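**Q** The data blocks that follow each hold one structure.
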Structure 1
Amino acid sequence: MPSPPEPPTACCPLSLPSQGGCARFPNLCERLKAELRPLVAAHLPLNITIAADPTTYNWRAAAHVSRSGVCPVVTKAQYDEVGPDRCNDVFREW
């Protein structure tokens, strides 16, 4: 029986932001580092960060992007009028 292949090794610095409710698990950063360090070349940094409020981080980031004008926006009124097709039209081009 052939031996299993070697796991892939990261070839560039790895920076992993952890967000969401699961980011509040005790010792999450340490556990992730222990699991991922063997997969990242020894000379490369491995950074794992947890947002100050991981539960709302994604929502706040999306709200910031929507106010910045970088991406298109569909208002609730537009969605209520046309439905999901409005989102398809707007985001297809983005």
Structure 2
Amino acid sequence: MKTAEKVTHTPGPWQIVKPTYIEHGQFETTFDVMGQLRRIARCAHPMSAEVAKADARLIATAPEMGEVLREVMHDSALSAAQIRRIQDVLVKAGLIQ
């Protein structure tokens, strides 16, 4: 498997901006995940602002998680199965080929 980096996403860091309140027949809290120049994602949950915020936190940390996984993938203490799992996740995310 090729492990060359394929960075086609908006570069990090990404951050969560203050929540906004939108009415879609009912009010819901949304959290925007922002890159340097644009919105990456808008997270909302009709019943729970905490779930929406947790989703936004997970998305906002994606660039850092990708970097860490690429770094630890070459750790000699990892088993072949662990390395394969990291590779599979990075391929799924489009971060390696």
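**Q** Comparing mean projected area of the Cα convex hull in nm² across 1, 2, which is largest? Working shown, then result.
**A** Numbers: 1: 10.9; 2: 7.6.
Checked 1, 2; max of mean projected area of the Cα convex hull in nm² sits with 1.
**Q** Between structures 1, 2, where is distance in nm of label points 7 Å out along Cα→Cβ at positions 51 and 83 highest?
**A** On the way: 1: 3.2; 2: 4.0.
Going through 1, 2 one by one, distance in nm of label points 7 Å out along Cα→Cβ at positions 51 and 83 peaks for structure 2.
Every number here is computed from the coordinates shown, using simple stated rules; none is lab data. Given the structure is predicted, the values throughout are model-derived calculations rather than measurements. Cβ atoms are built from the backbone, for glycine too; each structure is taken alone.
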